[in-house]
Structure formats: structure tokens, C-alpha cells
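Below you'll find a set of structures to go through.
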Structure 1
Amino acid sequence: MTIIWSERYRDHDTGSHPERPARIDALQQALEHAGVFARHYIVAPEPVAEADLELAHHSSLIEGVRHVARTGGGWIDPDTYVSPASYEVALLAAGGASAAVDAALAGRPSFALVRPPGHHAEPARAMGFCLFNNVAVAVERARRDRGLGRVAIVDWDVHHGNGTQAIYWDDPETLFVSLHQYPFYPGTGAEHERGGAGAEGTTLNIPLPAGTGDDVYQRAFEELVLPALGDFTPELLVVSAGFDAHVDDPLANMRVTTEGFRWMARAIAEAARELCAGRLALVLEGGYNLQSLSECVVAVIEEISGAYRNGASQ
């Protein structure tokens, strides 16, 4: 499995904010302890160009984030902080997602362990800890440069991926599926939100009540997520992989266990094998308990790499 990794993601310095550099420190320690760096192919990402960001975002947003960073940093909303290095690190985060997509299109399952996260970033608005939408930038770069067509994005972060939904609301070539706590931040993600007039049905929201655990997530996958993927038949499957639905996460109220995330990883790997020749890329989103975040990332890497070794993809 290809792991996209850079210690430079620490440089997005948010202080004591939940989305903090210590997330990278904890992941590095866990990955080293588990032998992930020794057993897998590690890729150092390159930053995207500003023109690449414009594939998913308005120039006003790009210029705004760049300006805040270059003038010393500051809060751009009550949840989202920009440090002097954050603009450059955000370019690298989008580059990490792009490297994961490139690896997947070459037949290698991949996981981009990036920060800042991206799924709340809308075309003209940074919010919810997110500056730019890493997944959307990566997908659109691959469409421009690689001729990529139909893409399915599954978002299992505990918060609804409002930014990804907004970017692809009118796009019939992109299936967006989100499982999330509801009602909850950011307030979007109701079941009736199904896509724009020309793309109705290519947005699938699965709102779940606080306290939902492994059994309901598994049933949602089996009854809703996997059938939707099968009907859509994507060329590439991308996961916005947040781990804040974990029972130990401090920012939400779900009860998914590490084994629950392991099960979802196996299901996603099997779907990629069956539907798109194993082309699978994961991109890190949330997860704010350092221990559970680290455990889940290692478990997902182990599960997906094991599935591919056992024949999920050639």
C-alpha cells in the first residue's frame, strides 16, 4: 500500500486547537511502532499549484487564505485558524491527496495522511478546520490531467462533508456518499439533499443519530452505501477518512470502534476490487483523540493492505 506522508504537515500550527500538529506526531509514533513505514511504499507529496486549487475553489478564497497567512495568520471563522505557514501546508495537503489519487490510478491502494483536512471547504469558503478541499482538488486534477471520469467519494467522517457536497452538487459524474452524525455541525446532510437538478441521486446522505455504533454503520454500508456504489460503477473510489465517529473522540457522540472502522475498510476494499479494478485512495479528514486516531489509521492500513495481498487487486 502507498502511504503519502510528510512531516511538514506539522507546520500548520494551530496551537492547542483540536486539529493540531500533535496529530501528526501521534500518527508517526504509531506508524513506526506498527512497522508501517518499513513495510509500505512511502511517498513524499509535492504541493499543488494555485491554478490547481482553482479547479475546485474561487480565486477569492485562495487569495483570502494566502493573505491571512502572509500577514501573520489569524482566525478566519470561530473554528478555523491560519498560521503563517498554513497556506503552503494546505497546498501540500492537496498535493498529498493528489499523490494518493495518482497511486490509486496506477493500481496501488493509497492513504494520504494529510492536514489540514478538507471536506468542509466549499467553493468560496474555508470552514470547519478546513482551508481547501483536498479530495476535490485531487479528483479534478486527475480529470484534467489523466482523463478520469466517474468518481465515487465516500465520506465516513462524523461531520457532514458539506464542502464536497457543494462542489459536486450539480455533477452527475461524481457520486458523493456521506455517513454522519445528524443533527450536528455543520447543519447540512439531511436525507432529502440528493443533488442538483441535473445530478439528482448522485448525492447520498445517511444521517445517523448520536450514539450510533458499529452495527448501524455496517447495516448502512450493506443496505445503502455498497448498493449505491454498485449502481454508479465508478472508475475511482475515494474515501474521506475521518475517525471522529470513534467512541473515544472528544468532538462527537458516536460509538464506532476501531474494529468498526476496520470492517468499513474491508468493505471499501472489496467494493474497489469489484467495481473499479481496485483503484482506491483514502485521504485523512478528522479524528481528535490521538490514541484512537492512531489505532484506526493503523487498522485501516492493515486491513486494506491485507485485502489487496489476498487478492482484492492485482
Structure 2
Amino acid sequence: MMMGKINHARHGRGKAMITTFTTREEWLEARKNGIGSTDAAAILGLNRWRSPLAVYAEKIGAVEPYEESEAMIWGRRLQRVILDQYSEETKRPLIPWPENQIAVSEIFPFALASLDAEASEKGKGTLVVEAKTVGAYNLADWEEEPPLLYQIQVQHQLLVMGYEWASIAVLIGGNKFFWCDLPRNDDFLGILAQKEEAFWQRVETRDPPEVDATESTARALQMLYPKDQGKIVDLPEVAAIWDKNLQDFKQAITKLEGQKREVENAIKASIGEATYGRLPDGSGYCWKHQHKKAFTIKEQDRRVLNRVTKIKEG
């Protein structure tokens, strides 16, 4: 249940209900009630850090929302600086949003958005503004246009707010600033709305999306099913194919690991008592003594998947 100060913003494509929450904790809890702009790319399978199953697990409350990294924390702290620079360069009137504010589309009630700011431009009307900070190693990703992940994010915001234009401002490596405008793409938004509606129906009916190969999905499965109950379930017929593939993959990995170890041993034997082994092109290998202090592994509970040759009842 969303609580807080409520007002309505009407737009040409419908209207959004905007709620301001008292605390960040209330805001985080409210985000579980729908699909936010940072969820959109993950639901489409286009976010390498989050899978559809990970988003699903968060929405049903089985997993806490992903923790903020240090980069994300600094991104929030630098947001005001980026928006100030954006306003100075574009000469556009800017309205920053409160940090704990959420807009809900009344056309697509499953669609939520928390904007960094809004701006206005003659001929374009009101724009959603998204502020980003990225490392210097990401510079090439921004040379032609913003990465797809961020384009999807602002398109989702346009779906919620009903605006025609979005703007992305980015600080790269702490010393390079860019901004660009992106128009509303109704063809894409038609597909996005369908995908999000189907995903939200899965959340409401507790029907998890299919698994994929990502580490994000592996973590989500551990959180969705943290304890076993000692029961036996009959796997679907396709599991026989999964089983064969898994055994084939394990054998291939074992073979490759053996080949890798053989080559590594050959290189070590060639280096001998030296520290470096040089290749004809000037590169090479370092086989250097290292000392690591002893440490204690933190106690943990975790389910482990192992193959057994026979399962007995009881």
C-alpha cells in the first residue's frame, strides 16, 4: 500500500499518480508494487547484471532489493552536480525530483518511475532527465549514443509520464560530461508494455520466469528456495536431456582443466627457479612466490546440487 503525499500530474498520453514517501525504506518497499525503470531492461533479458528471475524474486519479497555498490552510492551523491552542469549547458529550467518519490502510470498501473529531474524545452515540452556516472573505461560505450540499458530505462520513464522526450546526462571518469536527448519510441513502448504486463502477471500469480545462465539467476534460486524439505519430486521428461547435457559439460570441463594444467606445468617447468619466462614477442609469464595469511571462512548455509545414482523413498 502506497502512503504519503499524493498529487496527480496530467500529460498528453494519460496521467501519472505521484507519491512522495517519508523515508527511503518506505520508497524501497513501494518499488515492490510494480516495475521500475531500472527493472525494464532486466525483464527484457538485456541487463547483464540482473536476470528476469532476480527481478521476480525481489518483487515477491523473496529477495531483498540488490544492495547499492559504492559506485551507485557515489552516483547518487554526484547527481546534483551532474544536473547543475546539465542545466548550465542546456539553459533549460530544471526541476529535480525528491529522492523518495514514485510516479505510477494510470494507463499501465504496473509501471513505476522515479525520475532524477524534469526539464522543459520549447518545441519538446517537458522532458524526463536521467543523470548517470560511469567509469572512464566506459567511454567507448557512449561515443555514438547511450548504452541500450539506459535508453530502455528512459523509454520506460516516458511510458509512465506520458512525455515525448527524455534526456540523459552522464559524467564519465569524473571529468568528461555529455548529454543527449532521446525521443519517445512508441513502437518500442508498445512491445515494452506488453512484456512488462506479462511479467507482472507472473508476479501476481507467483509464476516465476524461466531460468537462464546468469549468476544473477543462480543467486535468486538460492534465495527463492533456501531450504530443502526432504521430499521427492518427479522431474519433467526434458530433465533427461538436462542430465545428459550436464554430464557432458562436466566431462568437457574436466578434460579442458586437465589440458590447462598440463600447459601450466610445462610453463612452470621451463621457468624453474627464475621469476619470469619471456615469450618471443616480449610478453610472458611470472611465477612468483606469494605468502597469504591464514583466515577463517565465515559460517554459511547453502544448498548444493549433486548428482546421486539412486533415490530411495523415505
Structure 3
Amino acid sequence: MQWEAEPFTRQLGVRLPIIQSPMTGASTARLTAAVSEAGGLGSVAGGLLSPDELRAEIHDVRALTDRPFAVNLFAPSPEPSMSGAEEWAKLTGAKSVPSPPPPPSFEDKLAVVIDERVPVFSFTFGIPELPEMDALLIGNATTVEEAVALERAGVDAVTAQGYEAGGHRATFLAPAEDSLIASMVLIPQVVDAVSIPVIAAGGITDGRGVAAAFALGAQAVTMGTAFLRCPETGVSESYREGLASGTTMTSVLTGRHGRLARTPLVDRLEDSGLRPPDFPLPMLMAPEKPIFAGQGGDSARSLPAGEFVRTVGEEADDVFRRLAHDGR
């Protein structure tokens, strides 16, 4: 299949419609650049970076590649509440901080994205007010209603995040518990509901998953967990080992619903019934990093990121060739 001939692939400025998910704590400049160099679209996870850190990360990526890449930010959210923080800190062993540092300003970081002329800008957790930008805009949705709202807001493409996806849920119009829709169901519904390109996310770990997403109407895929065994990621060996421990959907460790590895601390927090402080305060306080991972973590391969991207592209090509041959 000639991926380069696909309109949205050309719009992204890539050869392969494979986007590396912006994974807080796992994404690195090396990973972003390696994915982009291989023909996909690498992503910078800017959600918890300061403006200066974000600018430095962008410069680090550009020192390694001249290919297009994306920057992802969290949409602004209400001021987080410290309610329950003391009890939560005692149970987790976290350092109890009366006044943890506030999350970095979205507006200040957006100014960096604009100033640095980042080619692709994606956002999650809502729909922020955006000025005129040259970047291609991608919003993140977990329901059809959210996808429609994003299209009306003027994004160029929407990511449909299925229930299988690792990391935080992008939900912003309904409770997360009411937005847990499997990728096989969500993707075609979003494709039918919007006129902009749809990017599939959730449980895609190889070329068969890419081909399935395209069969459902997607024009690109986002892969996150599949990259976690690549040497360019910024995670420890124990983090990689945690991919085999099974995952759960919970808010107890970060204050926001997401899919992560089930650990003794997660079990203890869930059994306690305690409500965590509002996101992102737990991530600024907790002694244990969440092991964000999607379903299918066991399928992640220990390959250099560039080799992995090229392999997935070849696998998807093979699937389409086989289907075309069988259909004759």
C-alpha cells in the first residue's frame, strides 16, 4: 500500500501514518526524533513540562531530526483541590506538600509552541481557546459527542481513544466511567460522525492493528504502549517489566482516570476507598511513578524505535497485500 499517497499522510508530512503517543515520563527527544526519522510522527509530551523545559525539548528534537513532529499539551482545567491530600499522602508514603507547585501555564507553553513553529499541535482533556496557528491541530476524544465538539471547534483531525489505550483518559464531556468505549466500536462511529480525518488509538501494537484501524475508517494510528520497550524511551527496566502485570482503569494514583499497571499500591489505594487529590497534584507528590500502559503491553517489542516503526509499516503492507490477493 502506498501510504505516502494518502491525503492525511501527506498533510502530516510523513511517509507512514503512525503517530507516537505523547507519553509523560516515557517520551524523550530521542524517541520523538527516531520515530520521525523513520517516517512516522514523533510527539513531545509537554503536559507537565515548564515553558523553558518544553522549549529545550523542542530544540533537542530538532538537533536530532529535521522531520515533522508534534507537541502535545493538556487543556487548562479548574484549579485543583487539595481535599483529602493528607490522608492520601499517608497511605502512599508521598511527601505531603501543603502548597505543591501549580501546574505550568497552558498559555505560556502554547506561546512556546507558536514561537517555535511546531508543525503539529495536539491537545487533550478538553477544548482550549486557541489563537490562529500555522500548526495542524489534533484533538483527543473518547466519545462521538467529544469528536463532534472538536470538529466544531476547528481541529484538523481527531484522535478516537478507545478503552484499551494506556495513559489518562481524554474524556471531557461526560464522566470517565461513561466514556469507556472499545476501539472497534468507537472508531467507526467517530468516522461516521465527523468529516475530518480520524486517528485510531487504543490497543494497536503491530501492523495487523494498523490495518484493522484503516478498515474501520481511520486515516492514521497513534501507538504508545507498543513503544515502551524501545531503548529510546525514558522508562526503567522495572517499568518495562510492569507491562506484563496486567492493567486497570483507575483514578486512585493520579487523580484522573487512566489505564495503568496494577501494582500493590494501586490495590491498596482502591481498597481504601480514599478519593485522591485532584489531578495533577498526585503526580507532583507521589513517590511511585504510575506505570501507564494499555491493553496489549505483552506485545510490545524490544526494538529500536525507528526499526519498530518501519517494521509495523511493512506488516500493515503485508496485511493489505494478503487481503487484496485473497479477494481476487
Legend entry - Given 15.8 for mean projected area of the Cα convex hull in nm², calculated: source structure among 1, 2, 3: 3
Inset, instruction - Could you figure out which one of 1, 2, 3 the value 157 for volume of the Cα convex hull per residue in Å³, for residues 70-245 alone was computed from? - result: 3
Inset, instruction - Taking mean count of other Cβ atoms within 10 Å over residues 30-37 as the quantity of interest, name the structure among 1, 2, 3 where it is greatest. - result: 3
Legend entry - Label whose coordinates, when distance in nm of label points 7 Å out along Cα→Cβ at positions 22 and 254 is calculated, return 6.1 (choices 1, 2, 3): 2
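Values quoted throughout were computed directly from the atomic coordinates according to the rules given, and no laboratory measurement underlies them. Just so it is clear, the structure is predicted and the values come from calculations on it, not from any experiment. Cβ atoms are built from the backbone, for glycine too; each structure is taken alone.
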